[in-house]
Structure 1
Amino acid sequence: MHATVLGPPEAPDVVCVHGLGCSHRYFGPLARQLSGGYHVVAVDLPGFGRTPGPPETLDVRGLSTALADWLRATGRGGVPLVANSAGCQVVADLAVHASELLGPAVLNAPTMDRHARDPLPQIARLLSDVPRERPGWGLVIGREYLDCETRRLLATFRFLLADPIERKLARLATPCVVVRGGRDPIVSREWVQECVSLLPQGTLAEVAGAGHTLNYSAPAALARIIHALLDRTGDFG
């Protein structure tokens with residue numbers, strides 16, 4: 001599995017987990033915000049970015065198992081995880097079968113909203129998010145989708161729609177912050193409040209005026225939220 005790193009090698013690790021069809025690339029703005037004090041590691045899950053995938057598309061459990069294997073192999077069990085969108089589903093699933101690998105978690109815009117678990121509403125929400133993101137976001141995401149096989153992208157989307165994250169959040173026992181952009185059309189405030197209520201140690205943070213992909217479009221604000229969580233949990237003092 002490929003991972004891109006930024007920041008001092010001796011600094012504490014923070015692992016970033018991407019969303020549907022994406023890779024390490026769109027974590028670049030957040031990594032630059034964090035790299036002064038952290039060793040930011042953005043991993044590409046199998047079939048995405050620079051990590052080859054198996055012939056058959058992995059479901060959510062397959063992706064989280066691959067992440068678990070990578071965390072063990074690289075000695076990163078228990079490090080903080082920062083996930084965006086569908087990456088939050090992968091992290092939540094990790095809590096079901098490998099909870100010992102979880103550190104504090106930041107769940108930025110967790111999908112799928114159980115109140116809109118249908119392909120057409122989700123696609124419409126994604127399209128309506130485009131003008132709410134930072135300029136250049138569309139080009140970055142467009143490149144990510146072009147690099148990803150269409151068959152794999154659509155199959156992963158179907159797996160994500162069928163994955164009930166709300167049944168897994170209670171297993172995510174580490175300190176967590178659920179973050180939402182104030183203008184995110186994909187993840188409603190009602191939904192993130194529900195997610196927080198299901199987490200044993202969950203808190204809510206909202207970034208006013210931002211869309212769905214805070215790690216790209218509002219990296220400074222998301223970095224402050226990450227700093228606050230890790231300072232509070234004592235991970236980085």
Structure 2
Amino acid sequence: MKTTGNTILVTGGGSGIGLALAQRWHDAGNSVIVTGRNAAKLEAAIAGRTDMHAMALDMTDPTAIAAFAAEIVAKFPALNVLVNNAGVMMYEAAGAKRDLADAETTVVTNLLGPIRLIDALINHLAVQDDAAIVNVTSGLAFVPLPKAPTYSATKAAMHSYSVALRAQLEGKVEVIELAPPAVRTDLTPGQATREAYMPLDAFADEVMALFAQQPTPAEILVQNVLPLRNAEANGNVPQVLAMLKTL
């Protein structure tokens with residue numbers, strides 16, 4: 001993936017990891033469009049930034065995704081990079097029968113949303129020069145957080161989907177997986193101030209350095225996520241799982 005001169009769409013770009021990366025890509029000389037459901041956050045994200053744009057999108061609504069894809073291609077025909085970053089994380093007590101609304105929302109947002117948006121844009125991306133799809137997963141794709149089982153499962157599914165998509169789109173669209181560790185954002189209550197979590201700016205800086213490598217790694221993995229990513233290969237999944245169970 002080239003580092004400058006792109007037109008990049010970042011879902012969930014109004015806050016957290018999406019915002020940090022969107023602004024860094026913009027600073028690097030890319031045209032950037034951020035999406036999300038919170039109009040105020042989107043406007044704050046692009047304030048004072050020429051060639052950075054905001055468009056509302058509800059990733060849980062398939063009709064809205066189809067309409068959005070048609071609109072963004074018409075407005076930004078040079079669009080060549082899709083970053084699927086939008087997501088939700090909810091803690092679930094799965095030890096007894098429960099209301100599955102949170103689990104279903106997580107699946108629709110984190111898994112079906114990106115699949116639908118990729119599908120809506122793939123014909124356009126496939127004919128663009130330097131086209132890329134970046135799927136933001138998680139270190140929890142490789143060892144799950146027990147109290148967030150559906151979130152972890154959707155990220156594992158997106159890892160698998162990215163591997164398959166990369167094989168199908170070889171030579172047409174570059175497929176890159178970005179798997180963050182625990183980062184100080186507002187993804188869950190209190191997460192932004194947890195000392196054990198990676199500071200957002202440090203994470204974004206390391207990610208941008210990895211994207212600058214040539215060729216771009218198929219998986220963007222900061223040092224903090226490697227214990228999770230390599231747990232199976234290292235044979236210590238039970239130990240890592242036990243550690244996550246205490247969080």
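All of the numbers you see were taken from the coordinates with simple rules; none came from a lab. Quick caveat, the model's predicted, so the values are computed rather than measured. Cβ atoms are built from the backbone, for glycine too; each structure is taken alone.
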For which of the structures 1, 2 does the calculation of P(r) over Cα pairs in 10 Å bins from 0, in percent return 7, 32, 39, 18, 4, 0?
2
Structures 1, 2 compared on relative contact order in percent (Cα under 8 Å, 6 or more apart): the greatest is 1
Match the computed value 2.5 of distance in nm of label points 7 Å out along Cα→Cβ at positions 67 and 227 to one of the structures 1, 2, and report its label.
1
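Who wins on distance in nm of label points 7 Å out along Cα→Cβ at positions 43 and 195 among 1, 2, i.e. which is largest?
Structure 2 gives the largest value of distance in nm of label points 7 Å out along Cα→Cβ at positions 43 and 195 among 1, 2.
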If FRET efficiency 1/(1 + (r/R0)^6) of positions 59 and 163 (r between Cβ atoms, R0 = 25 Å, to 0.05) computes to 1.00, which of 1, 2 did it come from?
1
Value 0.7 of distance in nm of label points 7 Å out along Cα→Cβ at positions 19 and 187 was derived from the coordinates of, among 1, 2, structure 1
Work out FRET efficiency 1/(1 + (r/R0)^6) of positions 91 and 123 (r between Cβ atoms, R0 = 41 Å, to 0.05) for each of structures 1, 2, then name the structure with the largest result.
1
